[in-house]
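See the structures that follow.
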Structure 1
Amino acid sequence: MNTLKDPTHAFMVGPKVLETGGAGPLANTTFAVKDLFDVNHLKTGAGNPDWLADAKESEQHAPCIERLINAGATLIGKTITDELAFSLSGTNVHYGTPINPIAKEMIPGGSSSGSASAVAAGSVTFALGTDTAGSTRVPASYCGIWGFRPSVGRITTKGMVPLAPSFDTVGIFTRSGAMLQSVFNAIKDPNNKSQERPIDHVIAPLDLFSLVDLDVDNCLRDAVRRITRTLYLSLSWDNVLDIKQLKLCQSAFRRQQLAEAWQSHGMWIKKRKPTLGLGIAARFELASRTEAPSEFESTQIRHQIMSTLKKALIPGGILILPVTPNTAPSLTMSGDEKEALRQSLFSLNSLASFLGAPELVVPVECSTGTIGLGIMALPGEDEILTAIAEALDNSRKMELVNANDPRVVPQL
């Protein structure tokens, strides 16, 4: 452990042993956590120097970290995050941008950029991020690794800096589907029971696939067909939600996310006047002027969309959908290009976020690079997706891009 290195500039603290795991299902594994989680005797920095300066040393680990250590995993560091987790690019004006190990001139994706980078580089066995609007799903797609956004409430967020608590989840990054399942089983709330049902078909929403770029469209569609064949499921291409419902979902989610972000951090921002990156500052300024939908309005919209989704998925269906419109874009994107990309990412990721649903990210190798494909179930059906992760992983272990590559990306 004395030779631990950080080749991708992914760590805020470490890599060094912070807490050694013992015996358990995760024995002999190492992990890192996004710098939004409390780690005993350390300050939580949340990607901003002023936040770090104001923070007090944590007196205990966040419960999710404690569970992983009790399961045998060794904690070796805290990773860089976009400021207050309020971005999807993975860049940080204060601490730099973690390197994307599979595309060094491209962004790693955020806001869990450091965790994704560390896993993709093989610096750790797995890592924790967070996911509010795609902050685990997007960097998993861009860095060519497995990612998982659990249902809201399946993993406790206690001891984690919030962004929009109604949507915040603890995210998981791994280099294999089997490890993803093991980590989730170790970290999930034992008192929050899973919901399971037989799965016999997959629906690929044409409206969402229409948003991906042409250079990855055929690759993703081929991967959809291969995945469904591997899982022995039938496949249909259909418009699950109409455009009006999708826009309603995105608008309601965006308004509520902005309002909750200001509720979480507005008082500190007004009092502290912290130095924020331009994009983050603009986002919080917009948040300060955004009124959340009423509880009644939000509930009505969620009920409407959930009813439509259940009609499509019950009794035995799941969704398979794009996570990002393309492989990782350039580090030299302009501010306007970043904002345009952010809107596109919102369109692809807001459905699971707004409904509090789980989504698995499976890495797919295309001619232009690696990109993630999402598999989404209904809220509470996390174990359906982690079982799929293990099944896909087991079926592809002989089809690695490079058997000596620490990324262990399956060829799908």
Structure 2
Amino acid sequence: MISRLPICLLALGAAAAWAAEPLRGTGDLGLVIERARGSVQVIETSTDTALGTVEGLGDLSHASAVFSRDQRFAYVFGRDGGLSKVDLLTRTLTARVVQAGNSIGGAISQDGRLVAVSNYEPGGVRVFDAATLAQVADIPAAYGEGPDAGKLSKVIGLVDAPGQRFVFSLWDAGEIWVADLSDPTRPQVRRFKDIGRQPYDALITPDGRYYIAGLFGEDGLALLDLWDLDAGVRRILPSYGQGGNKLPVYKMPHLDGWAIAGDRAFVPAVGAHQVLVIDTRTWAEVGRIEVLGQPVFVRVRPDGRQVWVNFALPDNGQVQVIDTKDLRIVQTLNPGPGVLHLEFEPKGGAVWVSVRDADRVEVYDTATFARTATVPADKPSGIFLTDRAGRIGL
């Protein structure tokens, strides 16, 4: 059952205040998730400032966002099943739908007309019109045979792919599904079974070709070539994951934080204080870099020269920077307690770092590593800039 909450498009006072502001574009705007308040801050990177706050977005404890093609609207996915549409220019909540009981992220289609949400409860993917948030498709993640037929799996790792497709993984079923939404009224779904136990997260490479799912229940990762679906899913990095002498996993690394620079991928190791280096031409491991803690996000500067890494407890107050040419750590920073996310500005001159337990976001110059600005925020987590609108899988 989907509930719709009435939204006032613009309060008279807010409209008057916005009308008095100078005209601005959207290319240097973004969002900071304030997870405890159910709100987002609209930020501007040219001035390193927060322009205002939008409230009433529900449970944002594991929130993410995608952007419309024109970068004006953000679609925020809440853990409570809420899908919220935020106008960055007017800083208002223009629409909101509570479409499920427990959600874990979403994606926007290649043409920008569809927004898909991956759900834990009920398991599956629901698809909405990006303009109105009216539901246009429902894809239940049903699996099993015989007496077990019809079970619903949690869905994770939902990404957009070229060809008006969405790709996602089924945690309970151990499957990858590719859904073609060229005709939203009749989604065409291709299922790949037995990909491995408990896929916990996934990513798509920046060129839109490879979809890779991490496996919590066994070693290795599952790779699907979207240019050659008939080849099926193959296992890569067979030593990666849960096997061997591992450390306790306090927080699972995020695969959407993989850093792909040229023909190398920099991957957070599970249960080890290492960043793995992968040759993306062969998908073979070619090196490991020792880091101070258990990595969570491994983010690449847009030019590919640096990789910034944050960590799980007890090292989550620090960030390390890897030089991708020499494969060595060149800087260790201490932004403060509870570093949760890093986001580079479009050309990489600065990076925004959320410091949850200090209620602030720090901005660093990526050439000098100097802190250049501090933006107060209430328990900030994810940071999302509008340049994501033109990038596959983000």
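A value of 19 for relative contact order in percent (Cα under 8 Å, 6 or more apart), calculated from one of 1, 2, originates in structure 1.
When mean count of other Cβ atoms within 10 Å over residues 110-117 is calculated for each of the structures 1, 2, the largest result comes from 1.
Can you tell which of 1, 2 yields 21, 17, 11 when semi-axes √(5λ) of the Cα gyration tensor in Å, for residues 30-141 alone is derived from it? Answer for the origin of the read-out: 1. Matching task: 3.0 is the computed value of distance in nm of label points 7 Å out along Cα→Cβ at positions 158 and 270. Pick the structure from 1, 2. The structure behind it is 1. Could you figure out which one of 1, 2 the value 34 for percent of Cα pairs over 30 Å apart was computed from? Source structure: 1. Hey, mean count of other Cβ atoms within 10 Å over residues 38-45 derived from one of 1, 2 reads 22.4; which structure? Only one of 1, 2 returns 22.4 for mean count of other Cβ atoms within 10 Å over residues 38-45, namely 2. Structures 1, 2 were shown, and helix-only ellipticity at 222 nm (-39500 (n - 2.57) for each DSSP H run of 4 or more, over all residues; to 500) at -12000 was computed from 1.
For distance in nm of label points 7 Å out along Cα→Cβ at positions 238 and 294, the calculated result is 3.4, so let me know which of 1, 2 that is. Among 1, 2, the structure yielding 3.4 for distance in nm of label points 7 Å out along Cα→Cβ at positions 238 and 294 is 1.
Here, each number is a calculation from the coordinates, and none is a lab measurement. None of the values given here were measured: they were computed from a predicted structure. Cβ atoms are built from the backbone, for glycine too; each structure is taken alone.
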